[in-house]
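Novice: Presented below are the structures under discussion, each in the form of structure tokens.
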Structure I
Amino acid sequence: MSDKPTIDEYLKNIQKGTFRAYCCVDCGMIIAPPSGSCYGCGSSSMDWADVSGKGKLVSFTVIHIA
């Protein structure tokens, strides 16, 4: 288990053609990009997991900077 997820590790995996996300050890929720804790149960027990790259977009934000 990684002590702290980093966006650099996440991006390096994508550049290598491997999509990896963080997976909660306690509830199994997949989180990408990685976070230090689970959005579902709040656990900080997280580990890298290989994922297919397929999923469902449920929300997005557009930020305009002037």
Structure II
Amino acid sequence: MILAVVQARMGSKRLPGKAVATLQGEPMILRQLERLRACRRLNKIIVATSGETDDDGLAGLVVSRG
């Protein structure tokens, strides 16, 4: 099994909210996941984030898009 683990969080020191910053009208995290889904060799994609409440919105966004 080949899997990808994407680390994302909202509390970055240099660019807070980078994961949900828009790139061509879509949050970066969703664009990244879309690209990973196109990789035929990947069996699973895992998005890892923290347990901080700041990351709840990020987790919800990812879950809502499947």
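Every number in this text was worked out from the coordinates using simple rules, so none of it is lab data. Please read all numbers here as calculations on a predicted model, not as lab measurements. Cβ atoms are built from the backbone, for glycine too; each structure is taken alone.
Novice: If relative contact order in percent (Cα under 8 Å, 6 or more apart) is computed to be 43, which of I, II is the source?
Specialist: Of the options listed, only II reproduces it.
Novice: Have a look at I, II and say which one yields 33, 28, 23 for Cα extents along the principal axes in Å, as calculated.
Specialist: Here the read-out was taken from II.
Novice: Sticking with this one: With distance in nm of label points 7 Å out along Cα→Cβ at positions 12 and 52 as the yardstick, tell me which of I, II scores highest. Working shown, then result.
Specialist: On the way: I: 2.8; II: 1.3.
By distance in nm of label points 7 Å out along Cα→Cβ at positions 12 and 52, the leading structure of I, II is I.
Novice: Taking helix-only ellipticity at 222 nm (-39500 (n - 2.57) for each DSSP H run of 4 or more, over all residues; to 500) from the coordinates of each of I, II, which one would give -4000?
Specialist: Of the options listed, only I reproduces it.
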